[in-house]
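Listed after this line are the structures, all set down as structure tokens.
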Structure 1
Amino acid sequence: MYKLRGHHLFCLLGYRGMGYSQEYVENMTSLHQTLRDNPKTRIQLVKGPDQLCEKYPNSGEYHCQDDNIYERDAVILEKLGLNIGQILNWKDIELLIRRYIVPSDIQSVCKTCSWRSYGVCEEGIQEILEGKGLREVK
């Protein structure tokens with residue numbers, strides 16, 4: 001079982017193999033591939049730093065404790081009808097995304113995210129809406 005915070009549910013949709021450091025990329029790629037290969041993988045929703053944050057590089061200000069990140073987590077969980085502490089499998093998260101999320105939500109929910117300008121998160125949501133699942137990271 002993986003422990004994830006709210007906004008990382010969206011980050012996984014847009015993940016294309018880029019990240020903050022090699023260690024972070026390896027960790028994110030491993031999780032992403034696990035969810036892609038086994039959508040029944042269980043996820044526990046947590047408040048604050050999660051298993052992806054563990055590999056965020058220590059370069060001064062700790063991004064994972066920023067108030068904007070906590071707000072983004074809360075908004076995403078609310079849009080999906082989810083709560084901290086809840087445990088569900090990735091497949092069920094994808095079903096909730098299909099039910100409650102549209103690609104343009106990224107523009108408002110993730111407006112302070114530095115990765116938003118790449119457009120990959122909207123693409124990832126669209127692929128989930130089309131039933132394609134997570135895109136292969138090459």
Structure 2
Amino acid sequence: MMRAWILPTLLVLSGAAVATGQISEGSPGTAAALLLAFLTLAGVNSPLIFPRSIGAQEAQRRTAVDGRPVVYWRPGCKYCIRLRIRLGRSARRLHWVNIWRDPDGAAAVRAANDGNETVPTVVVAGRPHTNPDPAWVRDMLSPSA
């Protein structure tokens with residue numbers, strides 16, 4: 001759990017240090033803008049923007065019942081963040097597995113990607129798709145898919 005918060009924490013601390021330096025130089029406006037930028041980066045890279053992760057076995061059980069795709073992801077991955085943001089509210093309808101917290105999830109991703117932990121890996125109807133287009137993933141959630 002702590003590993004997921006390392007990057008956001010470092011971003012907040014770095015932003016605070018940079019802002020303090022700017023304030024000491026007499027640039028409070030620049031300090032505020034830089035601090036806001038660092039806080040935004042920290043928020044985007046935190047686990048907070050992703051729906052609650054479940055284990056790979058639970059995700060496989062749930063997808064067998066409801067047919068929804070499983071997304072294997074990890075904090076700090078810019079492609080995972082892009083997928084999550086572009087899916088918007090639809091993201092809550094997917095089953096999210098954080099491969100840093102679930103060894104079975106990491107193993108599933110390695111099996112699908114020639115031994116690499118390439119994320120996001122989206123599994124739809126038992127077939128893995130590495131870094132798919134978010135519009136395609138959204139289409140897989142529609143009732144006609």
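Listing for the model above:
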quantity: Structure responsible for 3.6, with distance in nm of label points 7 Å out along Cα→Cβ at positions 74 and 130 calculated and labels 1, 2 on offer; calculated: 1
quantity: Structures 1, 2, by relative contact order in percent (Cα under 8 Å, 6 or more apart): label with the highest value; calculated: 1
quantity: Which entry (1, 2) yields the derived value -16000 for helix-only ellipticity at 222 nm (-39500 (n - 2.57) for each DSSP H run of 4 or more, over all residues; to 500); calculated: 2
quantity: Top of 1, 2 by Kirkwood radius over Cα pairs in Å, largest first; calculated: 2
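Coordinate-derived values only; no laboratory data. In this text, all values refer to a predicted model and were calculated from it rather than measured experimentally. Cβ atoms are built from the backbone, for glycine too; each structure is taken alone.
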